[in-house]
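Right after this note come the structures.
Read-outs: derived from the displayed coordinates by stated rules, not from any lab. Values in this document were obtained by computation on a predicted structure and should not be read as measured data. Cβ atoms are built from the backbone, for glycine too; each structure is taken alone.
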Structure I
Amino acid sequence: MSLPSYEEQIIQTHAGLIVQVVKAVFDANARSDAENSIAQLKRFGETQLADAIEQILKGSRDSAMLTPLEDEDRIIVATILKGIQDPESLPDPASEGDPSAAAPGLAHMIHAAGTGNAQALHLLGGMAEQMTAAGGDMKYLGGIMRKMVNGERDVESLTKGMGPQGQSLVKSILDELAKLDLH
């Protein structure tokens, strides 16, 4: 099994936001949902991404807005711009993906952060904020990242309130962490 590329993972993780923004560009009735997402991004400190999305909603299609963005935000905004030009290119927000594909990478980051790696902790913090903003099982996962970094391994406690896909992902992460904790 091959893992999805970094870019594909980011696009799928943010598929709901990407599709929501493109929909708001073409449908004024969908704009309030996109504006709520922008406000949530700002609350989580994702101001550059929020500002770029606001520019898009105001009609900007200039790819120069990509330059100051961090990699992940650049991928999201580029995908939105591409989706405006070609709606067929949009990711499917309902796509289930394979939870086990993300588990090893997340487990390694959680393990590294738990053993004092400041860069891993910083990256996880940013991911947790974006997951929390995404809603659904991702919101729960974003909320439990700190617990896993701090050593929580109780599957029942960690998956409370999650759907089957989220539970599967957490279980896969915990399985990977158990392997890493042995080393």
Structure II
Amino acid sequence: MSKEEAMKAVETILKYIEGDSGREGLIDTPMRVINSYEEIFAGYKMNSSEVLSSTFNGEGYDGIVLLRDIEFHSTCEHHLQPFKGRAHVAYIPTERIVGISKLARIVELHARRLQNQERITKGVADDLENNLNPLGAAVIIEAAHGCMQCRGVSKQNAVMTTSAMRGVFFDKAEARSELMQLIRSAPLSN
């Protein structure tokens, strides 16, 4: 589909909502919407193997590597409503480690697509497992969903939590417990 066809589709939706998509405030809206979609849905143009390809010698480090509180925004595939939250991403390296920005980028890769929270959680864990071959990988996501807040049941403070535990995080309760303790630890002060 061309950009022009997509803009015409937005114009049709505007006519459905308001009846008159020709008023001054809406004239450039189809172009603005499509341009914003290119950014919001940029995850379709990203590849997890490329994001996680640049690794470093782990120098024997065999503890938990955790990047917590990675904020993200995504779009629910069921209602095209936004949802936002934070992800906690952890792994235990075998030989190679990855730069911490790559952990945030892999969350962005999945969040910047039409999604459900469960798929983001599973996708990030799969990518860590497939690209880093760690002893364990864990992803915990907490998010508030627009489709719950502004329509339907209208629950403003509901937060959904999903998790994916792989390897030692799945097999060993003590590894899960240590991970949860690290996630709950007090944030750094600036």
Structure III
Amino acid sequence: MVCVNCSNEKGRSMVEMLGVLAIIGVLSTAGIAGYTKAMEKFKINTAANQISTIISNYNTLMLNSPNKNDLYNERVINQLVLPVEMLHEGKCYHALNGRCSVGHNLDPTKDEFVIRFGDLSKDLCVNLLSLPVTESALRITINKNAPGATLGSGGGKEFKGAVNISKAAELCYEKDNTICWVF
């Protein structure tokens, strides 16, 4: 005998399905936030490695070069100082998706090597200023640049030595920061 009005239904109710979807939504949001933070940390570490590589390559070149003037040639810097991944169509870009420049101080009377990382948000600026490389620089300048302007042009906030995170937060602008390390 077959039961005609039996309510032996299988499956889930609408309330149960909505509950599951809500849980999935919460977990997805937390996962995306964690992934974003992990990617930002990865990019900062990559930028720190790029700066260290530039300094190391430059120092090696200084030790092995009889003529220091050759070291300030853009071709030499692009081929021997900058990591390959930083060059795109002959222009320098750092791991934090901004412009960079590496070379001799723009003031020809000074014998200084300069690294500039531009187009930085305040958070990225603070993170880069708290890197150990800050301690070995002769001086550091923070400039606020208009998009497309030459990196490091104009006056800026200059200091020497390491800074803590709260001091770095005071030095960095809300956006469009360029950090200039002078060695």
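Looking at distance in nm of label points 7 Å out along Cα→Cβ at positions 14 and 126 over structures I, II, III, structure III comes out largest.
Of the structures labelled I, II, III, one was used to calculate P(r) over Cα pairs in 10 Å bins from 0, in percent, giving 9, 36, 34, 17, 4, 0. Name it. Label of the source structure: I.
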